Structure formats: structure tokens, C-alpha cells
Structure 1
Amino acid sequence: MTRDATTSFARTLVDEWVRNGVTDACLAPGSRSAPLALALASDARIRLHVHLDERSASFFALGLAKASARPVIVLCTSGTAAANFHPAVLEAHHSRIPLIVCTADRPPELRGTGAGQTVDQLKLYGDAVRWFHEAGVPDDHPGAGAEWRALAARSAADALGPPGGPVHLNLPFREPLVPTGAPLVAAPGRSHDRPWTARAPGTRAPSAGMLDALVELVGSTPRGLVVAGWGAQAQPETVLRFSVMTGWPVLADPISNLRVPGTVSAYDPLLRAAGFAHAHRPDVVLRVGGPLTSKVATQWLDTDVGQVLVDPDGAWLDPAHAASGRMLADAEPLLAALASQLSETTADASWSDAWRAADVSARAAIDGLVDGWNDPFEGRVARDVYSTVPDGGAFVVASSMPVRDVESFAAARTGIDVFANRGVNGIDGFVSTALGIAAGSGAPTVALLGDLCFLHDSNGLLRAADRGVDATFVVVDNNGGGIFSFLPQAALPEHFEEVFATPHGMDLAALARVHGLAVTEVTTAGEVAPAVVDAIQARGVRVVLVHADRAANVSRHHEVWAAVAQAVRTR
């Protein structure tokens, strides 16, 4: 008896993924992917998010996975469709986000024959995946059901890691691509909806030797710092307890989700003051997560400063090649264990008090200056938007200037989750990522981005109003790439505008309205926060468009840095 192996294979994968905790899938329509697309669409346990554009689908899946910490399926047809997943795969790889990337393919006999939509998809993403598997054309053979379920279970487990990241399943299908009506291949799962192969997650606890070495180092080094970047994976209360016990101040990038009251928030402008930076060099730094966004801070932490990197996966997150030690452990249990073994007698009150006092002075200088400006200075926009996100909400910040302005100007606060694509630091796919985060978190989501970033992923706006999410996009429109005005390229006036600044001249409000989105345009600083509050309360997907000036923005930044330097000199 002939059985429908293709439909059986697709439905078995979906059932097993559900058993392994998968709840969401994103797809871009296509013919060759029909077997799996139909299986996903017919399973009520899966939320299916359909996107016209493969790049948007993959970055939406990335955002979903970031917010939910679950593997998300992303599916496309064969050919160039699979290539359009590559940027999101790279971001997921470097930022350790679990994705199950499924690329439908032609069967082997059509490869290399000139068949349409056929490219070499084997190991298409190279080493940027946790696991690659060429599934083979589904057929009815003894043990097929167990093979299919093991495949789905392993893909979910490998996506979760450690380390988390994307897996790539290349899935060749022969026609017919839709159910034939023939009997299905029996592929029963485990009883009680259990996974075929259960995964038991755990933490990398510090060893006794590791703890002894760190206790000795910390106890003999009063002038130390904790530096927290993206992916820190520690609880704020644990980090603060360690800080109190050691007297080591905490420099926390907002995207670490550790910039809470009690940490130093103004370190970027403070370290631009040469006198302060020189007088407050630490002897040892304990680094959790990735490097700080601030280039000034990264250069300040050079090879003369002892730096211990803490990472559960042993990643070399050390672009300055300055680390003097690495520890393979989860930051949370490591810091908790250290704090419990330390005595407050190791703390140097003068060291920590000096940092806190400087932070207070810098914060007063920043706020006092920017509050007096009525033009929408981008640093103030970042500060005000960050503070306006409601408790329980999600804040998503784009690379380039927004993430730097949030780091420099945002005050410490609690109550929100902060997200950014800092694995590769690109601006591509940001709109889709933010919408995926809104879908994955179910929380009011506010995204801060620039005009080029908004344009770069304008396809992400397709059907955005119909996705049932609450997301406010605050777009700073300075008609070009503002970050380049801070770089040496700005001193090349002959080619700067055309080659680097790239003014677009687009009506971004009209673009948003084409997609059915409500837009509020603001031209003064005082209008920004109220407009964001109104957009959040109105719900749905909305845009707050802030008109800014690139040249004025550069001069305003320099004024703030000078004011902070003067404040710490006076103090």
C-alpha cells in the first residue's frame, strides 16, 4: 500500500516540535515548502506568522525567539529565498538566539540541472549554525517515524544549546507537494505528549577552584569594577549585592538589563573627561556579557587593566584583545557564590563613593543642559523615550546612533526588558525584529531607531497593523546616517554626503501611512515623551516621527561632554 510519506514527515516534525516547546513559526510563501507550510497552518497549537519577504520573516522569528526564549521555526521555499535568511541567521548565531531554520529544496535529481529556483543549499550558512542536517526526501521505510521525531527533537535541543543559536534543516521534497489522500505513515510519539528525546537544561556553576581564585583576587583588589554588556544573564539584585560586598562599582550598558539604581549610568560621558578617566582607572575588571557599546569605554579598558571575562559558553567577547583571564560559568551563580564568600571589609568606600558622586554630578549636568534645549536633540530623545516605556514593557533599540545615545544618556531604572541586535550590530531587519519581540513578549513595545534603519526594513511594515501587537516606533529622521558625522569621514566634505551620510529625502510619515499606520510628527523635544505615551495608550502599531538635524546633533553632543567634564572638575 502506498502511503503519503511527505505529508506524514511534515506533520510529524510539527507535532514533535510542539512537544519540545515550540509555539511559533514564521514563513514566507512558496511552492516547494508547501508540505511543511500546510502542516504548520493546520496545527492549532502553532501560531503561524506569514510574511511576504524572507528577510522580514527571519528577523521577526529572531525577535520572537529573543522575547520568548523558545526556538522559533522559520520556513522558506528553495533558491534565493534561503539566501535571504542569512543576515538573521548570522545575528542569531552571534547573539545565541534559538532558531530552527527550514529551507525547502528540490530533490537531488534536480540539483545541478538548471531546474528553476535551485541552488546549492547544503551548509548554506557555513559555521553560523549549531547543527546542519540534510533530511533527505521523505519515504516510507521501517523506523521512519522514529527518525523524523529524533530529527525534530534534536533540532529544538540544539537550537537551545548551550550555546543557543540557529540550526539549519534542508528539506528536499518531491512532487506531489500537497496531501494525496493516501494513508499516512505511522509515526507515533511518546506517551503523554512527551518529547522524543527530553532535554534537561542546567547551569554552569563555578568550580571550587574558580571561586577560590576569584575570592583571592577580589579580596586583594579594592579598585575594581564590574562591567556588564549585552547577554550578561545575571539578576540585578545579585550584581548589586556583589558590588556592595566588594565596593566595586557596576558599569552597566542598558542592553545588559542591569542598569538599575545603584549602578553607574553616565560612564560614557565621564570617561570622555580625561582627568576623571585617568584618576579612576581600575586595577581589575570583572566582565559579564559582551563588551560595552561605548568605544571610549572599550579603549579605556586596555591591556594594562586586568580583565576577567565570564561567559558560560567560553565565547571570546574581547575585541580589544585585553582580557587577562576567562571563566566558563554562568554569571548569576558565580556572582552569588562570590558575594556569599566575601566580607564587606574588602570594600574601599572611597573608591565606590568617588564613582557614585561623579555619576550624580554627571547626571545633573546632562539633565540640566538638555532640559533647556527645545530642539529634539537625539541624546535627549533617547533618554526620554527610554524613561517613558511603561513598567512591564519592552524597549528595543537599533544599532548605530540610537544604541549609543541610550548608553550615554539613559538613567538607571527598573521594570522593562531591553533588546538589541548586538550580535553583529547591523541595522537590517530591525523593524521586523521589534515586531517579533512585541509578538513574543505580549507586552507594550517601544522601538527607537533612525531613519535609514526604518527604510532598510520597510518591508517589515507589510501587514504590521494586522499582527495584533502593540509596538510604537520612535524614528529619528535626520535625513541620513547620523553616526557618520562623528567619524573621520565627516572631514571629507567632497564625498561625505553622497557616500556616507546618504540623505534619502523620503517622506517617512507617508511611507508609514501607506502601510496603514498612524503617525505623529514632532519637532520639539518636549513633544517626544507625550507623543510616545499617547501612542502606547492607543495600542496597535504606531510611529512617532522626530525631525532632527545632523549637524546640530554633533555640536549638542560635544556641549554635553564638555558640561560633564566641567562638573567633575568642579566636584
Structure 2
Amino acid sequence: MDNHSAPITSSSRRLPFYLRPWLIVLLVIVFTGCIRLRLLNMPLERDEGEYAYAGQLILQGIPPYELAYNMKLPGTYFAYAAGMAVFGQTIAGIHLLLLLANSLTIIFIFLLGRKLFGDVAGLVACASYGVMSVSPGVWGMAAHANHFVVLFAVPATWLLWKAEEANLRRTLFLSGLLYGMAFLMKQQGIFFGLFGWGFLIWRAAQGKSILSADFVKKSVCFGAGMILPLGLTGLVLTWAGVFSKFWFWTFAYARSYVTSVPLSDGIQFLGRHLKATFDLSIGFWLLAVMGLPLALRDAATRRRTIFVMVFWICSFLAAATGLYFRRHYFILVLPAFAVITGLAVISGQRALRSRLTENAARTIPLLLFAAVLVWNISVQKDFFFQMPADRVCRAIYPGNPFVESLPVAQYIREHSSGNARVAVVGSEPQIYFYAQRHSATGYLYTYALMESQPYALKMQGEMIREIESGKPEFLVCVFYEFSWGIRPDSDLTILRWFDQYAREFYDRVGIVDTRSTGETIYLWGDEARNYHGSVEQYLTVYKRRPAAETVPAKTN
């Protein structure tokens, strides 16, 4: 027996061919992960605060919609609870959850792109998505629900194609299940499920089997998977005794919310977004515009190209829900857009093969894509590599008290017991999460109270009653424009009530005054009580007087 090892050759040291694409996927994850790690402690914005507070309550055994009302489905609340159980109930813990979700999505986008168009398309797609999804252009540094929608929608789409390709009903059930989870994360996820249904019908129509037993079985498998997450959630919330609140907020009020913006306003909002992100997205758009016609002319890729184009259309419809076109909604569009970018590159390579050498045809489209990617990164280099987390937060969300919420919550936490109640009169739920105190009212946002919708005045009355009966130890009044969204036709009953209620039962113990110059003044205790400066946008903290010292407010 020969005890000598075989000589190590240069070829044996090389990474196996099938693993080489994964090395690039890993580099994409490391690159985006380093950006997210650098900004790990960036203060939470209000949506993150909502999810974090709801997740915090879940970890305490309190179900969604009992102490925190909102129109979103509860999937992201449970995702946050799971993430905080692993990474901790901190800003860093929440952003580590986002890093994990984003990394998994990058992997699934590679798998989807590779399945449809090959390794090169998959790698271009995952690199495109990685950079676009961390961009401030889509508020990608915050752990919005949309990140969790695509986390499930992308593998669902990958499995959908695999299931139809190999006629696997079990895989089809898993695809439907993941689409159902995408919907549970946020209502807009329903458009991805509708895309899946449409694809199944399209394939059956092509095979003239739409009335066949096989199509019925496939539909049952797919539909059962889609319905299961919401069905189980409904049972859990019924058992917890909050189903009526859940139904009102996520269906009744949500229906009113998404139908309140006129089409003309929606077109304006979309135009503003496209204008604001033009320099970030123009390169990717040019690649798509040049590559899609080439892909549609190629018989070998035409059917898959149509599949991706319809996927993009459904993604856009998800982002367009309500016609608000807020920046983070466009995270829903990025996966399909990234795969289209990958398709554009390989279509360019195929088109050039008849005119150039093989190496040139393969290299030129990749160099063009690399130039687009480098340009995109260079435009955002300050956010990605230089600015500290607090400055990034202020730059992305000007006119919002996200940085200022931290010292306010710290003051409340240091000056109250763990069972103290707090009421934030405004839309800053991150204060509850930071303070680790329960809310005296379930109204985490006051936007709905200012909207022109049939429930607005009723909601104001309910919030007032909850605060009066809860007698919170601390009140936080938020007077920032973006925390209220006051309109010309808004009913201001709650603001008039608050002014009298605070004067009657509370003392001012803190004030955060944000000036138009960018300067922020923090005052506490006697300094806050005696402050008579010119407040522009501010947070005011009130502490309830002991019952014996309560002095009724003077009325005229």
C-alpha cells in the first residue's frame, strides 16, 4: 500500500466549477452586509418602531392588535419577534434581522435568475438586487415589511417555475405557501400570489388542460398553500380574542386607506419618485430597455422573458397599491427588475456573438453592467462608506424626529417603573420600543385621524378615551409635520383636547426643539418647564401630577 499522498497540482487547488458562481454570490452578500453592519445602530424610523414594538409585545405574550393597532397584516410583527428573540431587542438586533433577510433574498434571486437564464444572469441579478436593495433611494437601510414580502415571494417564484417544469405538486404547494407568507407580511404581497395563479392558468391554457383533473389538483395544492398562513393566523387571533380588531384594521380601514388617493395625485407621486432616483436607476433602465427587445426576439428565451415581464408588472402593481408610491414600496419591484437586468446582459452577449469574437461578445455586456454598478455605488458612496449612522438617518429622513426619539425614550425609561404607561400623541411608535413601556392607547399612528375617511372622528374619540382611562404616567406630544400629515380638511378635535388635557393633569418635564438650522436643543426638568424659546418642530414630554396636586385647567 502506498502511504505517500498524491501530489497537489494547480488544477486540484482550483475551486470546483459549480462552486465558482457561489463565490460571487458570497462577495455580493459580504459587500452589502458590510454596509449594513456599518449602519447597524442607525436609529429606527417609525415603521420599524411599529414592528419592533409589536414584536416586543408578542415576546411578552401580548397578541397583535390588542395594544397596538395598524392596518398591516401581522406577518412582519412575528418576523420581528423571531428576530429579536435571536438577536436581541435592540436597534442592532433588528438590523441584523434585516441583514439576514436581505442576504437570503440575494441567494434566492441568484437561484431564480440562474434557473431561468443561466449562471451569468443569476449573478448579475443578485449583484443588482444587492446594491439596489441597500440604497437610500428605496429607504433600503430600514427593515421595512417589503423586505420580508420579497424574502418569501422570490423563492415562491423560483419554486413555481420548478414545479411547472417538472410537474411537481408538492413543490407547487410550497410555492403557494411562500406566496401566502408574502401576503401575510403585508397586503401588497397578494399580487405575487395572483401572479402565481395567472401563470398556472396560462400554462394550462397553453396545454389545453384548463378543464383537466390535473389542473384542478394543481390548483388545489397551490391554493391550499396560499390560504394556510392567513387561515392559521386568523385562528390564532380568534383564540387570542383580537380578531374583530384585526379584521377592522387590516380589511375595513385598509380598504378605505388604499382608495383615498386620486389617480392624478398618484401619477404625481410616481413622477417625484422617478425624478428623485433618476441618477441611481438610469443605468439599469437603459440595460433593460436595450436587452428586453433582444430577449423577446430570441425564441429560446421568449417564454421565460414573458414570465419575468409579467412578474415585474405584478411587482409594480404591488408597489402602486394606494397610489402613494413611497420609496420603500419599490423594494417590491427590485427582484423582477434585477432579473430583467441579468436577462439584458445575456441577451446582449448572444446578440454580439454573430458580430464579434466569443470573448468580446461575452465581455462587453459584462463591462457595461459593471460600469452601471460602479456608477450606482459611487453616487451613494457617502451613505455607504462615510457618513455616521445618525447623519445618514437625518439625511434620508429630514424633518422626522427619529434620532431625537432616543433621548426622549431614555428619559422616560430612567424616570418610570417598568409597568408605567406612556401615550405618544403623534406617529412615533419607536418611542414605546426604546422606552420598553406599554402604550396607553393602541393608536400608534395619528395619520388615520387626520385623513378624510369615514372612521377618522370615531378613531379620535377612541384614542382620547383610551388615554383618559389609562392615565399614562408620561405623555409625549410630537409636533412634526411628517408625524401627523395634517390636511386642510382634517378634524383637529384631538389636538384641542390634548392641549387642555395636558394643562390639567401634567407638567412639562422635557422638550426637544429642532431648529430649521439643523440644531436640536434638549432640555429636561426645570429647564424644560421654564423654556420659552421659539419652538419650530418639537417633542414635548409631560409627566402626570400626583392626584393631590392636580390643578384643574382654567377655562374661558
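Values quoted throughout were computed directly from the atomic coordinates according to the rules given, and no laboratory measurement underlies them. Just so you know, these numbers come straight off a predicted model, no measurement behind them. Cβ atoms are built from the backbone, for glycine too; each structure is taken alone.
Worth pointing out:
- For FRET efficiency 1/(1 + (r/R0)^6) of positions 358 and 390 (r between Cβ atoms, R0 = 30 Å, to 0.05) computed as 0.05, the structure of 1, 2 it came from: 2
- Computing helix-only ellipticity at 222 nm (-39500 (n - 2.57) for each DSSP H run of 4 or more, over all residues; to 500) across structures 1, 2 gives -19500 for structure 2.
- Which entry (1, 2) yields the derived value 2.3 for distance in nm of label points 7 Å out along Cα→Cβ at positions 126 and 294: 2
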